[in-house]
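Before anything else, here is the set of structures, which you'll find just below.
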Structure P
């Protein structure tokens, strides 16, 4: 998935690359590049990828 960060509170914040590989079907990669958050994952890991994004977004968004 790709999430455009341009014109958001997350623009300019880095997400350090995460490379979680547990097995052939259980893995998550996530990182930022430019003004985009990227994530790729195994077939059962979409919720985990979205949770990584949400946690990072909450940490980096002013309250």
Structure Q
């Protein structure tokens, strides 16, 4: 029996100065997406942030 474990690295980069932010999490789901959005807002409270997302299900809320 093969067991696989995954680690997900989330990264954002500033197009204006190249600053890199990362998060390392054990899951990729709706809750982790909320965590990433909250973290980006906390780290960059005065900046405008544009995110490009594909149509993955964890980017969408059931609400």
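Below are the figures for this structure:
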quantity	calculated
Origin of the derived value 33 (relative contact order in percent (Cα under 8 Å, 6 or more apart); candidates P, Q)	P
Parent structure of the calculated result 11.9, 39, given that Rg and Dmax of the Cα atoms in Å is the read-out and P, Q the choices	P
If distance in nm of label points 7 Å out along Cα→Cβ at positions 30 and 54 is computed and equals 2.1, the structure in P, Q	Q
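Since every read-out is calculated from the coordinates, none of them should be taken as a lab result. The shown structure was predicted, so the numbers you read here are calculated from the model rather than taken from an experiment. Cβ atoms are built from the backbone, for glycine too; each structure is taken alone.
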